[in-house]
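Please go over the structures that come below.
Readers should treat all values here as calculations from the given coordinates under stated rules, not as data from a laboratory. These numbers come from a predicted model, not from an experiment. Cβ atoms are built from the backbone, for glycine too; each structure is taken alone.
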Structure I
Amino acid sequence: MSDYFKPGQEVPASGIYDVYHHNHPSNHQVTCVKGEPFPPCRTCGHEVRYALAVAAHHVRNHEYFRS
């Protein structure tokens, strides 16, 4: 996916995101939940970027688990 997201933007879809840091030795993945804001990095602040790697329903929003 070519869309990159910045800290403060709303997570568009729950799932696993690739994280690209400014001047960090390596990138990694994190789980983000739809509707929450992407956080800044404690080290590189707002220079971090996120890209959706794998979309997934949050368990509370999946039709089989909703009350």
Structure II
Amino acid sequence: MYQWEGKIADEKEVVLLLKTEEKLAKKVEGEVKKFHPYKIPCIAQLPVKVNKEYKEWVQKTVEEK
């Protein structure tokens, strides 16, 4: 439940977790805004630390595209 335009709204929502590199965060944000049905979606960026192997895999994957 949340307040929107002076009224209480009660809608079902889904959380979407996306993982990417920090340098691509703005691009991802733009894509989410393009397709999200809300006028003001909640887009939160959380800094995380990952293991070296995973980070290298992500970087390699991004470079291949």
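Thinking of I, II, which structure, once helix-only ellipticity at 222 nm (-39500 (n - 2.57) for each DSSP H run of 4 or more, over all residues; to 500) is computed, gives back 0? Please report the intermediate quantities before stating the final value.
Numbers: I: 0; II: -11500.
Corresponding structure: I.
Which of the displayed structures (I, II) returns the greatest value of percent of Cα pairs over 15 Å apart on calculation? It would help to have the intermediate numbers written out before the result.
On the way: I: 52; II: 64.
Largest value of percent of Cα pairs over 15 Å apart: II.
Going by FRET efficiency 1/(1 + (r/R0)^6) of positions 8 and 24 (r between Cβ atoms, R0 = 35 Å, to 0.05), which of structures I, II comes out largest? Working shown, then result.
Working: I: 0.95; II: 0.45.
Of structures I, II, the maximum of FRET efficiency 1/(1 + (r/R0)^6) of positions 8 and 24 (r between Cβ atoms, R0 = 35 Å, to 0.05) occurs in I.
Could you figure out which one of I, II the value 24, 10, 8 for semi-axes √(5λ) of the Cα gyration tensor in Å, for residues 16-55 alone was computed from?
Numbers: I: 18, 12, 6; II: 24, 10, 8.
This figure was derived from II.
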